[in-house]
Structure 1
C-alpha cells in the first residue's frame with residue numbers, strides 16, 4: 001500500500017507521486033489521465049477508480065469529486081487522496097467498498113488549481129484566490145499586497161501604533177487585539193491592524209488595500225447565471241469557463257454521462273452546501289428537495305457537518321447572493337445532486353458549536369474569541385503568534401504576529417487532518433451506493449409458432465435514486481431514457497417493431513420512505529421495473545443478444561435462447 005503521510009499538505013510534484021503510487025499498486029482499480037492543463041501548463045489529474053475487471057467505468061453509475069479549486073484550500077487534495085486510499089485498502093475486504101467498486105465509478109480530481117496551490121504551499125507563500133492568471137489587469141495596482149515580508153513561511157498581521165487606530169491590546173491578555181469602545185479616547189496605545197505585506201507606491205501616509213492582481217474566483221466561472229462581476233473583490237472572468245482549469249472541468253464532467261452525484265471540496269466552514277445559492281428552496285422540484293434533505297441528513301450523521309442551503313444559510317452579505325458556482329450548475333444544468341463540502345471549522349473544534357460559519361468573523365462576543373484562543377494555545381502550537389518587532393522597509397518599526405490564519409482557520413492543523421477528512425471517504429461510498437443501478441431480473445422466451453418467439457427481458461432499478469437521478473434532469477431534458485436493443489443473427493428477423501425500444505425512467509426507493517403508504521391502503525407498486533419485448537422469427541437453437549442501458553444507471557446484457 002502507498003504510505004501516505006496525512007500530517008502535511010503536498011505540493012504538486014509530491015501529490016503527483018502519490019497518485020502514481022496508487023496507479024502502480026492497483027492497476028486494476030486506479031487509472032490516471034489529464035483533463036487539461038492549468039494556466040501555467042501543469043496537468044490537471046483525474047483518477048478513475050473502479051473495478052475495471054467488471055465493466056468499463058462509463059457503464060457504471062458514478063460520483064464525481066473535485067477539490068482545491070481555491071488556491072490555499074489544500075485540505076481538499078488530501079481528502080481526495082484519502083478517499084483513494086480508503087477505496088483501494090478496503091477493496092476485497094470491506095463489503096460496501098467492494099460492492100461500490102464492482103458496480104460504481106469514482107471520478108476524482110484532487111487539485112483543480114495546481115498553480116495557485118503551488119504559491120500557497122511555497123516556502124515563502126503567496127496567497128491568491130484562484131489561479132495565477134492576472135485579471136482583469138496585467139499590472140499590479142497600487143496598495144498593500146499581503147505577503148510574507150520576513151520570509152518565515154507565514155503571512156500574519158502587522159500592528160502599527162496609531163493614535164487613531166481601531167484596536168488595543170486586551171487588558172487580561174495583551175496578545176489579543178480588541179476594538180476600542182465607541183466613546184473611548186485616551187493615551188492608548190492604539191493600533192492599526194494590517195495584513196503582513198508591502199505597499200506598492202507608498203506615499204508615506206495612506207495604506208489602501210491593493211486590488212488583487214490574480215482576481216478571478218474560479219468558483220464563479222460555472223455557466224449557471226454567470227455574472228461578469230460578482231460580490232466583493234472577486235471577478236468571474238471573461239466568460240463561463242474562460243479559465244483553463246474550469247474549462248477543463250466543464251468538458252470532463254459533461255463528457256461523463258454516468259455521473260449521478262457531485263462534490264466540490266473546499267474549506268473552511270465545516271458544512272455541506274447544496275443548491276441553490278441564489279434561489280429559495282421552493283425553486284427546487286419538491287421531490288428533489290426532499291431527496292436532497294434526506295441525503296443531507298445522512299451526510300451530517302456520517303461527518304458531523306451540517307447540510308445547508310446556499311441561499312438560506314451561506315451568504316456573505318444579506319443583500320447579495322452567489323452565482324456561477326459549480327454546485328448550482330451541476331444541479332440546474334445536469335440534474336444531479338451536488339454539494340460544496342467546506343472542510344474544517346476551527347470555531348466548532350474550539351467548542352463554539354452555535355457560531356455561524358460566516359457571521360462569526362464579522363462580529364462575535366469577546367468571550368468566544370477567548371475560548372478560541374485558549375483552544376489554540378492548547379492544540380495548535382504557533383496558531384497565535386506573539387507579537388514581535390520587525391523593521392518594515394516602508395513603515396519602519398512594526399510588530400508582526402496575531403492569528404496564523406493558514407494554520408488555524410484555512411486548513412486543519414496538520415496533526416488533525418486525517419481525523420477531519422476520514423469520515424468523508426465513508427460518505428462518498430454511501431452516496432455512490434445510493435445511485436441508480438439497472439439490474440437484470442429475468443429473461444423469458446415463449447414459442448408462438450414453429451419459428452416465432454416472444455422475447456421479454458425484465459430489468460429493475462436496484463438503486464435508491466431514480467434512474468434520472470433528479471426531477472430537474474427530466475424537466476431540463478438532459479437525461480435520456482432507458483434504451484433496449486436486440487441484436488439478431490443473420491438467420492433471424494424481427495416480426496414487428498424496432499430493434500431499439502425506449503423504456504422511459506424507473507423509480508428508485510428514494511421517495512418511498514417519505515410517503516405515508518405504510519399507514520394507509522396504497523402500495524409501492526412496481527414503477528422500479530420495466531419490460532423490453534420483441535417478437536422474433538428464427539430457427540430453434542438461435543441465440544440473440546439483448547442490451548439495456550441507461551446513461552446514469554448502467555448497462556444490462558443478456559442472451560435469449562430460442563428452443
Structure 2
C-alpha cells in the first residue's frame with residue numbers, strides 16, 4: 001500500500017463515517033432495530049436455531065432453501081427431511097444435552113443432520129473430514145457423542161478407530177416414524193450448546209469449541225442482519241466446509257435471517273469458483289482471506305464478469321489486496337468481519353468502509369502485550385489500552401450478554417480468560433489476535449499473536465511480510481515465520497515462497513521489492529523456494545514443519561539468504577555471521 005492507503009487502514013475518521021451514511025439511508029431503520037436486538041438478547045430467552053429454521057419453513061415452504069450442484073430443495077421439503085432425521089436420532093437416545101457427531105462432506109444431508117440434532121436440543125459435533133488416525137480418534141473422544149453419523153465419503157477415515165456402529169447419513173431418514181416437527185424444539189433455551197466446532201490450529205491436537213444457540217443467534221443478528229443484509233430473493237454461495245463456522249454459522253445464519261437461499265459448494269476450486277457462482281445465480285458469497293488471494297492469482301475468466309454478486313462476507317481479506325479484489329471482481333460491498341470460533345463477540349463492517357473488520361457495540365479492549373509470553377502486559381495490577389491507530393492484543397469482555405462458551409476441556413477454557421484486568425472481578429477473553437484499534441469502535445485484524453516474532457528489538461507481524469511478498473509479481477504464495485539464530489536475540493524472519501509458473505527466482509529484485517515495502521527488521525533473512533505451501537482445509541498455512549526445519553540440513557529446497565541488498569545462495573557460515581553483525585541487510 002502507498003502512504004495514503006496505509007493511513008486509511010490505520011484510523012476510521014469522521015469523514016469516513018460521513019461518506020458511508022448516505023448509502024445506508026434506506027437501511028437505517030433495519031440497522032437500528034438490529035442493533036437494539038443485539039444489545040437486548042439474553043441467553044435465558046427461549047429461542048434456538050432449529051426454531052428459526054422451522055418458522056422459516058412454515059412462512060415460505062416453497063422457497064428454495066438449498067441448491068447443491070443440480071439439486072434444489074425447498075424450505076418445506078428440507079424441514080421434512082430434517083424432521084425425519086430427528087425422529088431417527090431420537091430413537092437412538094439423542095435428547096437435550098447430548099451430542100451427535102457428524103463426519104461427512106459438504107452436501108445438503110450433512111446440514112440437515114446438524115439441524116436435526118439442534119432441533120432435538122442436542123449439539124452437533126462437526127468433525128473435520130481431513131482428520132485421520134489418532135487425531136480423529138482424539139476428536140471423537142472429546143465429543144463423547146451419543147451417536148456418530150457418517151457419510152459414505154468418510155467411511156474410510158474410521159479405519160483402525162474403535163467406535164460404535166455409526167449411522168449412515170445416506171439412509172438416516174429411512175427408519176423415521178414421523179415427519180412432524182419435534183415437540184421440544186420451541187422450548188430450547190438460547191444458552192444451550194448447539195454446535196462443537198474444532199479449531200483448525202496448525203499445531204497440537206484439536207480443541208472442540210462450543211457454539212451456543214445464543215452466540216449463533218447473535219451472529220444472525222449482527223453479521224447476517226447488520227452486516228450482510230440479504231433479502232428473500234438472494235442466494236449466498238458457500239464452498240467452505242460445513243465443519244467451519246464461516247459456513248455453519250455465518251453463511252447459514254445470514255441466509256435464515258432473510259429467508260434466502262444457500263447455494264452449497266462441495267469444495268473450493270479457484271478455477272471453477274466463478275462458474276459456480278454464476279451457475280447457482282448467487283448474489284452473495286462467503287470467503288476466507290486466502291480464498292480471495294487465490295482468485296486474484298487466477299487468469300481473468302469470462303464468468304468473473306458475468307456474476308450478480310452484490311455483497312460478500314468473510315474474514316481475513318488483507319488490506320494490500322482489498323482494493324484490487326473489489327475492483328477486479330466488481331464487488332459493491334465487502335462485509336468483512338472478525339470473530340474466532342470460540343470468541344464471545346464479533347465485529348462486522350456494517351458501514352462498508354475499506355480495510356476494516358468493522359464495528360462491535362459490545363465491550364472490548366485493545367491492550368499492550370508481552371511479545372515473549374503472548375500475554376497481556378500489566379502495569380502494576382492492571383492492563384493498559386493502546387491509543388487509536390496502534391496495534392495491540394484484542395480482549396473481549398465476558399458478560400451475561402457476551403458469555404464465553406469455552407471448550408470441552410475446562411483447563412483450556414480457563415487459560416483463555418484474563419481476570420481482574422481493569423477492575424476487580426472483571427473477566428476478559430484473550431483472543432490471541434493482534435488488531436489495530438481504528439477508533440469509533442472499529443478494528444482491523446493484523447496477525448495471530450502466535451505468528452508474531454521479535455527481531456532486532458521489534459515485533460514482526462508475519463501477515464504484513466506475507467502481504468509484501470504476495471505483491472511481488474513472481475510470487476504466488478508465501479508463508480513467513482521466525483527462526484532462531486544462535487548467538488542472536490529473538491528470531492530472524494524466514495519465508496517459504498512458491499513461485500508462479502514460469503517464474504525464476506530473482507534474489508536482487510525480491511530484496512529490493514521487500515526493502516521498499518517493509519522496515520529493515522521485517523525483511524526476511526532466509527527465503528526457501530518450495531513447490532507447494534501445504535495448508536489446512538480452511539486455508540491456513542501449516543507453518544509448524546517449516547518452522548521446525550528452519551534453515552537446517554533437512555531443507556532440500558533451494559535456500560537463499562539476504563546479504564548486501566540481494567538474496568544469494570545459502571552457505572553454512574551465514575547464521576554465525578548474522579549473529580556477529582557482519583551481514584549487511
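No lab work stands behind these numbers, since they all come straight from the coordinates. Keep in mind that this is a model prediction, so the values were computed, not measured. Cβ atoms are built from the backbone, for glycine too; each structure is taken alone.
Out of 1, 2, which has the highest value for mean count of other Cβ atoms within 10 Å over residues 43-50?
On the way: 1: 21.9; 2: 19.1.
Largest value of mean count of other Cβ atoms within 10 Å over residues 43-50: 1.
Quick check on the output: 26.5 is mean count of other Cβ atoms within 10 Å over residues 75-82, derived from one of 1, 2. Which one produced it? Provide the component values of the computation, followed by the final result.
Numbers: 1: 26.5; 2: 21.1.
This figure was derived from 1.
Taking 20, 54, 25, 2 as the value of P(r) over Cα pairs in 20 Å bins from 0, in percent derived from one of the structures shown (1, 2), identify that structure.
Here the read-out was taken from 2.
Among 1, 2, considering only mean count of other Cβ atoms within 10 Å over residues 243-250, which has the greatest calculated value? Before the final figure, lay out each step's value.
Details: 1: 23.0; 2: 26.0.
Going through 1, 2 one by one, mean count of other Cβ atoms within 10 Å over residues 243-250 peaks for structure 2.
Name the one structure among 1, 2 that relative contact order in percent (Cα under 8 Å, 6 or more apart) of 14 was derived from.
Here the read-out was taken from 1.
Kindly point out which one of 1, 2 the value 3.0 was derived from, the read-out being distance in nm of label points 7 Å out along Cα→Cβ at positions 299 and 451.
The correct label is 2.
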